[in-house]
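Throughout, read-outs are computed from the coordinates displayed, never taken from laboratory work. Everything quoted here is computed from the prediction, not taken from an experiment. Cβ atoms are built from the backbone, for glycine too; each structure is taken alone.
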Structure P
Amino acid sequence: MARPREFDETVALDAAVQCFWTRGCEATSVRDLAESMGITCASLYNAFGDKRSLYRRALDHYVERSFGDRVGRFEGHLAPRQAIDAFFSEIIERSLNDPDRKGCMLVNSALEVAPHDAEFQRVVANVLVQVEAFFHRCVTAGQRDGTIGTAQPAEDLARLFLGVLLGIRVLARTRPERALLEGLVRPALASLDCDSGR
């Protein structure tokens, strides 16, 4: 009979996320992970498999706790334009308040792991499709209720916001400056304005 696990898997995954997020996948050893998770290397392998498998679990956990949580709090609870505003405001605040300048674990994965690993390329691409879809839903809803202009197609605006989001997350790692990040978002949000001349 298998022995019950003597650790909280969610707490352990949180620790693994922090370890991978801070050091990157390649520079993080199994020993680093076990120490940060408060378990033995044997327990790590038994519960999560090898380092690559744990990285996949940690990335999924990160996405659910960040993007998934954010969409759950904003979409359907705020007006479409307010949801987009709140999304970017929170991203900027998190970027500015991160003393380690870790950036976004998903974006870091896109740059470090995905180019050399077809599975992670698909994982990252799928999440980016979900992010784009969130923006698309918000823009479409706002165009329908008249709070967002229709000069630009919803598809184009959704892709613009995806690009701005990725830009913020990369720039904030080396230039975490409020004026820079807010200046990146401001003209993008202005593209949502209704054309009063119509």
Structure Q
Amino acid sequence: MNGDDLDARIARKIEDECRRQIEKYLRKIEDEIKALRELIESSKLVHKETVAIFVDSQNLYYSARTGYAAKVNYEKLLRLITGTRHLIKAYAYIVQPPEGDVKPFATSLERIGYIVKTKDVRTRANGSAKANWDMGIALDILGILDRVDTIVLASGDGDFVPLVDFIRAKNKRVEIFAFPDNTAYDLKDKADRFEPLGENVILT
């Protein structure tokens, strides 16, 4: 065998080996791409709906007192709303009356898992009093809107209708959990879901 033939055989071997290595490397890349695609698809399947909860405790208090002469079990309410979804935050809004102390109530809510916000009753010059969390709730919702799939508002107050319209315009779901007899019709109608509350959240 002359030198040219030997060189040609060596060149072919080198070429064949390079081809095998390249094919092996390409197969490895294809396997990794396939595994990555499967991982992406599986992550889509296990994605849990994210939810933020906003509880108008004053509205629920009067609704439960009027309809059941009882109080709301906020732990049951939290479990009912959350279900199997991933809870991002749960807010509870409390009004502090001139007389009495809401701190024990606020502490009990914090132990359950709520972020509690308290506001004092504001007395007007004419002697009337006012205290609501409408604006505060709206601002908190706007602050978290981009981080969740669904906003849940536990209130039957019809003043929240424009807020519900705004949230839905941002392609987010809105759910209303409230006592049906004390819930504005427009609020039920505008929401993606209305869940009537009753004995299932009454404190026994």
One of P, Q was used to compute distance in nm of label points 7 Å out along Cα→Cβ at positions 11 and 75, and the answer was 8.3. Which one was it? Q
Of structures P, Q, which gives 1.0 when distance in nm of label points 7 Å out along Cα→Cβ at positions 171 and 187 is computed from the coordinates? P
Which structure, out of P, Q, was distance in nm of label points 7 Å out along Cα→Cβ at positions 59 and 107 calculated from, if the result is 1.7? P
helix-only ellipticity at 222 nm (-39500 (n - 2.57) for each DSSP H run of 4 or more, over all residues; to 500), calculated, reads -22000; among P, Q the input was structure P
With semi-axes √(5λ) of the Cα gyration tensor in Å computed for every candidate in P, Q, 37, 17, 14 is reproduced by structure P
Could you figure out which one of P, Q the value 34, 10, 7 for semi-axes √(5λ) of the Cα gyration tensor in Å, for residues 35-82 alone was computed from? P
